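J.: Listed after this line are the structures, all set down as structure tokens.
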Structure 1
Amino acid sequence: MDPHVLHNPELSRYELWLGEEKIGHADYVFVGDEMQFPHTEVDPAHQGKNYAAILMREAFADVREKNLGKVWPVCPYVVTYMKRHPETHDLLARELN
């Protein structure tokens, strides 16, 4: 079974699903025209399977496709993901530290 990502704008987050089970999410908040990602989480039972990377890849694809704004990575995982994936740098609102 492959994971899939759904945008849940009512809760301001992207959700990671495996079948009918929600196994993770990435929260966001808009600060002006920037989309801040303060928290990302994957259920401990599903960690170590690259699911967080899938979550962020799909979330950023949606941000880009819908032109939702520039990304301000606050969550340490999101910062690390963006450092490892230069193809996301066009979404950056500010430089990575």
Structure 2
Amino acid sequence: MGNKNAQNVLTGMILGAIGGLLAGVLIAPDKGKNTRKKIKSRAEDLGDSLKDSYHKYKDELREGYDKYKKEFNRKKEEKIDHLAEEYDELTKK
């Protein structure tokens, strides 16, 4: 998954969760003390959910980066070997 795509997904999740939290708690009639408890509880749940999402996307990005780095290094070594062979052929003449 691309870095920009992961950021967009995470941003969408955050905004959606915040919107749902506010709508669900503030629209429902209740005492202020109870409303604050609900907000706190849902904010903690949201924090846990965001941490899980962060770790998931961080791991996916790390895997993608490692795969890209390995492939890049492999191609780099192939090019170096090819150029060394060509150099050897040119210097023999």
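We did not get these values from a lab; they are worked out from the coordinates using the rules stated. For clarity, every value in this text was computed on a predicted model and none was experimentally measured. Cβ atoms are built from the backbone, for glycine too; each structure is taken alone.
J.: Thinking of 1, 2, which structure, once Cα extents along the principal axes in Å, for residues 10-65 alone is computed, gives back 36, 20, 19?
T.: It must be structure 1, since only it matches.
J.: To which of 1, 2 does the computed value 25.8, 92 (Rg and Dmax of the Cα atoms in Å) belong?
T.: Working through the options, I get structure 2.
J.: Taking -8000 as the value of helix-only ellipticity at 222 nm (-39500 (n - 2.57) for each DSSP H run of 4 or more, over all residues; to 500) derived from one of the structures shown (1, 2), identify that structure.
T.: The read-out comes from structure 1.
J.: Additional query: Between structures 1, 2, where is mean count of other Cβ atoms within 10 Å over residues 34-41 highest?
T.: Answer by largest value of mean count of other Cβ atoms within 10 Å over residues 34-41: 1.
J.: Right, next: Using FRET efficiency 1/(1 + (r/R0)^6) of positions 18 and 74 (r between Cβ atoms, R0 = 35 Å, to 0.05) as the calculated read-out, with 0.20 as its value, let me know the right label among 1, 2.
T.: 2
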